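FYI, it's all coordinate maths here, none of it is from the lab. Note that the structure is predicted; figures quoted are calculated from it, not measured. Cβ atoms are built from the backbone, for glycine too; each structure is taken alone.
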Structure P
Amino acid sequence: MALRTFVKVSGINNLSDARYCAGMEVNQLGFEIEESASNYTDIQKYKEITEWLSGVEYVGEISSADSVIKVVIEGYQLNAIQVEHIEHINEALETGLAVSFLAHDIDSVKAAWEASGEKLAYVLLDASEIDQDRLKSLSKDIPVVLASGFTAETVTELAKSDLKGISIQGGNEIRPGYKDFDEMADILETLEIDDLADE
């Protein structure tokens, strides 16, 4: 079992989401690791979740302009860092981890890519309005992961495009061990490759 495109799931804060996503073979799980974050996952909880998982990369998500990257990531066993401010890009790259950038418009995608010296793993685009022609042109030269503007009905076409992949948002448990996976499951199951059908 595998997925047709690269998939990152952001804002993981519970084992139910993490195990489901790892089982569906998503590429990366993102955790908000700043104490000021609304969805903060502390080191203890992070370890409790990740010790159950294998075959997936972990991304520390940093959104505050005031954060010192090396201080925030200390103690977390991460594969990558996601930043949201251009001035953090080089600081994140200096850690030696893979770095991605969260952009909220297409102009920021290009600016971040250039600021990194084209060293970003990808630029994640989460925008309310997207010029599809510009996005199509940009994604030929820059690895773009789309975080909005798609549904389970439209995601298959995205998987066939030049986009690197998609990002979807994790959610809170209803209560420990109980989770509504409907929207996430619809998208991941649409992207799932049926091994038997593809033989």
Structure Q
Amino acid sequence: MNEFLTGLTLMLSLIVAIGAQNTFVLRQGLRREHVGVVVFLCAFLDGALVVLGVSGVAKALGDHPQWLNVIGALGALVLLCYGFLAARRALFPHHLQAATDGTPVSLKRVLLQVLSLSLLNPHVYLDTVILVGAVGAQQPADARVWFVVGAALASALWFVALGYGARLLQPLFARPVAWRILDSVTATMMFVLAYYLAAPLFR
């Protein structure tokens, strides 16, 4: 169960930051256009990349266990950087804008946009394959599946909430104070997870 919660909190802390993918999902939710396809594809791609990351990094560590400390240190460093960025956003809050217009968009175009935003963004691979993969690979071998389930569920829940709750969430996150609270929680989770990754290095 601890592995499930670790995957859930780590993925949530990474996925809630404002980005092109989140803005696109929110926009489609506001338009009420191809929402189910967009939500499913975003969640599926995140889940697939997490599985790839955890299994790939775990195999690499099995072949070269001495890399565990290196990956743990790099993961902790990345999380610290993300945490400081989230803390800075909390001090200087912003708001989320998702401009819409009345022009219908074809399903094919929407699919291409989702794929490009999800697979052509280097941060996606850094977050899901490298960072989440490193944390997942450190879990006990018989419990990694729970970590993956937690991470995939976090992604699915976020995209469902963003896509289908867009009309409710958009006024909320148009208020800077909402992002201040969210970024503060995100920064705290990232600092805790960075400690979790770095702690074995000092034993």
Original post:
So mean count of other Cβ atoms within 10 Å over residues 78-85, computed for just one structure, reads 21.4; which one of P, Q is that?
Top reply: P
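For distance in nm of label points 7 Å out along Cα→Cβ at positions 30 and 54, which structure out of P, Q has the highest calculated value? Please list the in-between numbers first.
Working: P: 2.8; Q: 3.5.
Largest calculated value belongs to Q.
Quick check for you: by percent of Cα pairs over 14 Å apart, for residues 110-189 alone, which of P, Q is greatest?
On the way: P: 67; Q: 77.
When percent of Cα pairs over 14 Å apart, for residues 110-189 alone is computed for each of P, Q, structure Q gives the biggest number.
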**OP:** Figure out for me which of the structures P, Q the number 31, 21, 11 belongs to, where semi-axes √(5λ) of the Cα gyration tensor in Å, for residues 38-149 alone was derived from the coordinates.
**Re:** Q
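Given a value of 50 for relative contact order in percent (Cα under 8 Å, 6 or more apart), point me to the structure among P, Q it was derived from. It would help to have the intermediate numbers written out before the result.
Working: P: 23; Q: 50.
Checking each candidate, the match is Q.
For the read-out Rg/Rh (Cα atoms, Kirkwood Rh), a value of 0.99 was computed from one structure; give its label from P, Q. Write down the numbers at each step before the final one.
Values: P: 0.95; Q: 0.99.
Considering all the candidates, the number was obtained from Q.
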Original post:
If helix-only ellipticity at 222 nm (-39500 (n - 2.57) for each DSSP H run of 4 or more, over all residues; to 500) is computed to be -24500, which of P, Q is the source?
Top reply: Q
